[in-house]
Structure P
Amino acid sequence: MTTKQRLLIAVILKSGNTAPALTDLAVMTGSSRQNVKKMALILEKQGLVELAKDAQDARILRVWLTEACMVYFAGRSRKEEKFMAALFNDFDGELTGGLFRGLAGLNRIIILMEAGSPADEKE
C-alpha cells in the first residue's frame, strides 16, 4: 500500500462522513478527482474500500471503508507502534520538540508559498 493510499484511507476516517463523495476526498487530499478515483479503484480491488453511486444523486460517487480495511489496520497497529518507538528511541523531549517546531515552521512556509500571488509566479 502506498503512502498516498494510506492518506486517502486516513482522510476517509477523519472526514466525519462514513461515505464521503469522491470529489470531496479530492479536495481534502489536495489531489485531482481522477487521481483519487484511480487510488480508490485500486483499494477497491484489494477489498479495502467500496465505491457506489449516491442514492439521491447518481452523479456523486461515494467511497467507504470495508470491514476488511478495519481488520487490516487493527492488525498492523501494534507493529506500527513498535516501529515508531524504535524510530524515535534516541530522541529526548528537547530533540522531539525541536523536530516538531522545525517541521511546523516548514509547513507554515509552504502554506505561504502556495498562497503566493500569481504575480510572484511570473518572475
Structure Q
Amino acid sequence: MMNALLVKLEQWGCDIKESMDRMMNDEAFYIHLLKEFSEDDSIEIANRALEASDYDTAFEAIHKLKGTTSTLGLTPLYIDAELLTRDLTPRPPLRETEKHFRHLKKHYQECSSIILE
C-alpha cells in the first residue's frame, strides 16, 4: 500500500511509479527527498534574478529545478520548468516568461502544501 503523501502527489499529476523505480522502491528515501525539495530555494533565487533582469541566474535556478523535479517525478512542476528554460534561453527572454513563472510559483506552492501536510 502506497503512503498517503505519495497517493496525493500522484493524484496531483506526479509520476510516482517512475520515481519510486529510480529510488529502487525505497519509499522512506523518496519521501525524505520530497521533504528536502520543499525547502529548495530555486524559486526564490529565480524570482530575485527575474526582478533584477539577471536572466542567466534565473535560467540556472530554473534549470536546477527542472532537473530536481524530473528526478522526483513532480510532473506539473517539471513541465513548468521546462517551459521556462525555453522562455529564458533567448535574450531578451520571451514575453510569456513572467506569466509562466507565476504559474510555476502557483504549482510550487500547491506541491509544497501537499508535501508538508
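Values quoted throughout were computed directly from the atomic coordinates according to the rules given, and no laboratory measurement underlies them. In this text, all values refer to a predicted model and were calculated from it rather than measured experimentally. Cβ atoms are built from the backbone, for glycine too; each structure is taken alone.
P, Q: which one has distance in nm of label points 7 Å out along Cα→Cβ at positions 42 and 66, as calculated, at 1.0? The read-out comes from structure Q. One of P, Q was used to compute relative contact order in percent (Cα under 8 Å, 6 or more apart), and the result was 18. Which label is that? Matching structure: P. When helix-only ellipticity at 222 nm (-39500 (n - 2.57) for each DSSP H run of 4 or more, over all residues; to 500) is calculated, the result is -21000; to which of the structures P, Q does this value belong? Matching structure: P. Each of P, Q could give Kirkwood radius over Cα pairs in Å, for residues 26-81 alone, but the derived value 11.7 comes from Q. Given a value of 1.35 for Cα Rg over 2.2 N^0.38 Å, calculated from one of P, Q, which structure does it belong to? Answer for the origin of the read-out: P.
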